[in-house]
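Take a look at these structures.
Bear in mind that the values in this text are calculations on the coordinates, not laboratory data. It should be emphasised that the depicted structure is a prediction, and the values quoted were computed from it without experimental measurement. Cβ atoms are built from the backbone, for glycine too; each structure is taken alone.
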Structure P
Amino acid sequence: MRLRFTVLLLLANAALFTAIWSLEREPAPEARRAESVPFTTLEISGKGIDKPRVLKLENNRWRIVSPIDWSANLFAVNRIRNQIEFLDKEASFPLSEIKSRGYKLSEYGLDDPAYTVKYGNDKKSYVLKIGKSAPAGDRVYMLDEANGRIVVVDREFVESLVVDTERLRNQNVFDIQRFEVSAFSVRLPSAAPDTPLKGDFRRVGLVRDGAGWKFETPIVAAADSNEVDAFLGEICKMPAKSFPNISPAEAGFEVSALPTTLAIEGTNRRQVLLLGGKTKDGSQVYARLEDNPTVFTLDASIMPMLSEAQTTLREKSALKFDISKVAGLDISRAGSSLKFGKLKSGVWDVVGAGENGKPETFAADAAAVNRILILLSRARIRKFVSDAPGENVARYGIKPDSLRIAVTEADGQPRGLTFGSRYSEGGAGFVYARADGSEAVFGISDEILSAAGTDILAFRSKIVGALPEKASVKSLLVRSKEGGKTLFKIEPQDGDFSRAFAELPVRKRNSAKKLLEYARSFAAKSYAGFGFDPNGASAGGKLIPWEYELVVGYEVRGTGAAVAESASWLFTKRLGGTTQYGGSAAHSATFLLENALIDSLFELLQDSIVSETLKKPEAALPSKN
């Protein structure tokens, strides 16, 4: 019994194997996939179509040749091609079978089809005829003449084939992609629109320059790469609005006239757009491509874009440079000049005319230098006034002795701006300027003028002097200049001022701490003049004598024993709430004190200051007689 059952199982397995083997060897249904056709032409016609839609593959690009001459939408063409090539013909029956059963094409609406689709190439063409709806489902009869079959397809398939021209055409005017563009130019009539002078035009041309862009004409100048990219982004995606039935002459394309044109160059190809007149409502402008007679319309906003390209696409940075790479700065005006140099340590020094016109070298105020560099790097051109070579720039106040500021990068030549007259616009202040090596005159903010000058004292470092980095302060005292009376003194214990500060009242403690800060690194508010006068500070034509002396005792430890040193500073009396002079013989400087130091000195010395009123002799009492 078991043996019989085993034999039956073996026979069943053998039968199943044979069946599977037979199915694997059976050829696939002939009509499951349509034959792949070299596809170079496509024509769609029908009752609901005024003119046949004819497309051709030319130079590896699809074009519509009817009812308009225009580049085709590659995605729409490929979709039609894929629908045809992958046509599922399972729901189909041979034409011969229909005839053998006595049926006619008219019963399927195929004797006078609603639409006809022709496709193929020069050697062979194929025809699909679309008839009426099938009785079951949302399906349509279609005759595939090449295969002699009637196919039942979804209505969606038919709709994908019979698309209107709007969906078939490329929506963009230009075929060249933005990233391909290597150069472009705009040609504009230079005469007034009311009285156009034929043949008179101006041209604005730009070319790619490395990673950026530059103008080639009408001037050689740098372009703003961001603005150019935005401009090309709009141009290369610019759509045609409509295709009116109008002649070129009616659209403003006279044979003898030179219309406004926009030419863009890509990889081994060039396209030129011609712009004619505006539509009646002024919202659109007629246009056509140079090698294509088809007239279409564009949004009229393209006209100001093109006419303003010379200014909108210009580089708006008045002076382009990298602050971190600047090694020198020059400021000159009317024969006076300052030269700033950046040392390896990052510190700036300044060389200029000092007292009696002799050259002086000082450490420069880094904040003042950086302010100029920042203002220069951020200076944006408000408007371009003139680009005409040789034009008299003196009319803008730009003369040989005008203010000039130039920067020098580590491995470069000085590049600068020369400034002219001030002017105002919209309530803001501006100044005319011109860059070295350029004929262009433009306007920028006049803020830079308040930061630049040729007075060396304005750029001398406000740190008049400082103790050595490892100096240890041993004493700090203020004494009267006449008589040397000590008015305030404080000393550390074991190099620490904490206990000495703690013994002072709060206000005096804070003032003493501030005085110690100044003793270590003395900062002035501004310089009052060159040199130092041991008798006092000159102000307002008067000599104000020195009233106080700050003496700092300190030690500097080297390889051997500590060396005792001292530094001293002289002060006048307080002349007002925020006015008091200081001086240093060691640094040959006279200066104004910062407000914080003025207040600290007053707090520490007020007990010793005798009121000027008390110094006056008492007035005699009036006689009783």
Structure Q
Amino acid sequence: MAKLPGFGEVDKAELKMTECTFDKGAAAMVIFDEAESAFRLNLESATMPFFEQTDHRIRIKIFNEKGFENANIKIRYPTSDKRVSIMRLNAQTYNLDEAGNIVVTKVDKASIFDKVINSRYSEKIFAFPNVKTGSVIEYSYRLDNASRSEWYFQKSIPVQFSRFIIDFPPELIISVTPYCTLPLSKGKNDRKGVGNYSWYTMNNLPGLPNEPFMTCREDYLQRLESNLVALDFPGIPRKSLIRTWPGIIKEIIEDEDFGRQLNKNLPRTAELEAMIRPVDDDYKRMCIIHKYVRNNMEWNNYDNIWAFNGVKSAWKDKKGTSGEINLILINLLKDAGLKVSPILVSTRENGIVNTSLAGYRQFNKVLAYVEIKDKVYVLDATEKNTPSHLIPFDVLASEGLVIKKIDTYEWGWKTLWNVVHQKKNDVFINAEIDEGGMMKGYAMARSYDYEKIRHIQLLKEGEEKFKEIMIGKTDAKIDSLGLADADNDTLPLLQTIKFTAPTASSGNYRYFSINYFAGLNKNPFIDEERKTDVFFGVNQKYHISGNIFLPDGYQMEGLPKNVKMITSDTSVVFRRQSTYSDGFLMIDISLELKKPYYSAEEYLELREFYKKLTELLDEKYVYLKK
């Protein structure tokens, strides 16, 4: 096994390096990243017969200013076990002075601080000083009484060399599972009577950039997972440490910060009591309680599944984590006689849950799972804009774990999906073109379900910003905008638009487009290759129809062909039709996407489809004087 240079042993060649040879244009590069997780026996403890330590060291090259963000470090570590700590933290910056000498700037210990995330996690935070173009930065630390169960060889920036070492005695049975598609090197040293010493290495890994409609980056990085599966001491029956979902559920139900928070008999406020007392319809009662909690509880921007400070305290303070707020919601729904259970979920940002590997740390949120007759509703009271009938977008098309007592047989995995609810825009345009070539008219746009939520979120950024996004990169100008039904959960958002748009000219010909207000002005898929799946998260429908009146004495110069375009799996369909008669042009355009995601292997066809789609949407309608 190759030996890395020691801490502080920086070569001038590293400081003179100007680019990453295997990932051109990178702003920074990991020169090496190594961790060694060591398990050691602790025979003096009956409850904890082993302890763990991880030594981690990483060296990074900064190529330009865009790479400076890599000099801001956050090291997350568990604190629910008070024995866990970060020790021996050293960090320093290396630069070359004008004479070509290496200048070392150490990170001041006083500038390193701890930030408590919650009662289970904290972060060690610091920033490297004197970072400039060409700098090399390096840090190392020991994670005491904890090991790394996951190791990411790949990062957002390229990695020249990455190695993970695991050292454990023969009495511990550990499984290591690589999730790698690129070459992985492995080595092992069986030390009889002492233990096993194994290493895993990858080289020259390109960075994984942000891609349009990309989900959690960590789901696609080259990585491995290690898990302690059993204790095997001589003369004692092997003890399995493999967790099961029933065991996880039992543990959670008995946990003071979760299961014991589900029956707290929270007192209803007088206002809430007055709102639900006269209502005997379960769905309406659910909507009232959900909306009340959404409007009256302030989320502190921390996602978790726990009520660390207790639901009663959070209810009194009107503020809490997502776990506290949604456990409050579950309490109130249950008290109102509704059939409700907590469901553990992982948001899109947090990544996909591995259902074959039991562990509650995969989840970052708990929601309310409500069953009314033959319908199911999934509620998140921290999501201010999502009505009760819609599954929250950030968990749509994922799986959640319903938590109920094991003996009820009602616990288990549920797919969070409803094919009826979509991301849908329906636009009708009625306009006329004057003698000078200016199109003037009105448009009526209806945004349904998840598109309505998106528009409401955009409106919170300001009406002018909203108008900019609506017209995209067109020459149209919105002269006035009217909105209706933003607060009505059952109706689409109605946008009434008065607009003007100039037509273009070439010689005797004038031409125009009608691709306005539907959100189809930009092609997101222009890259030649893609490394991650395309995750829209929801089915989609777009429709533009219009009546365009030409000025007297003008006529259309032919029409673009009527077109129907469809992918090989029939999941994406585009149609365009137009007719013209006596100065009156009718246009009908539709696009439908019938599934929420496309694999990276499907990307090339999707890219070609969108390339042709963009060309068709940009195709002009030409008219001229008779």
Of the structures P, Q, the one that 4, 11, 18, 21, 17, 14, 8, 4, 2, 1, 0 was derived from, the read-out being P(r) over Cα pairs in 5 Å bins from 0, in percent, for residues 98-153 alone:
Q
Quick check on the output: 97, 76, 47 is Cα extents along the principal axes in Å, derived from one of P, Q. Which one produced it?
Q
Mean projected area of the Cα convex hull in nm², for residues 202-561 alone - structure with the largest value, from P, Q:
P
Of the structures P, Q, the one that 0.15 was derived from, the read-out being FRET efficiency 1/(1 + (r/R0)^6) of positions 322 and 474 (r between Cβ atoms, R0 = 35 Å, to 0.05)
P
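With Cα Rg over 2.2 N^0.38 Å, for residues 250-433 alone computed per structure, which member of P, Q shows the largest figure? Walk me through the intermediate numbers first.
Values: P: 1.56; Q: 1.09.
Sorting by Cα Rg over 2.2 N^0.38 Å, for residues 250-433 alone in descending order puts P first.
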Output the label of whichever structure in P, Q has the greatest value of distance in nm of label points 7 Å out along Cα→Cβ at positions 50 and 178.
P
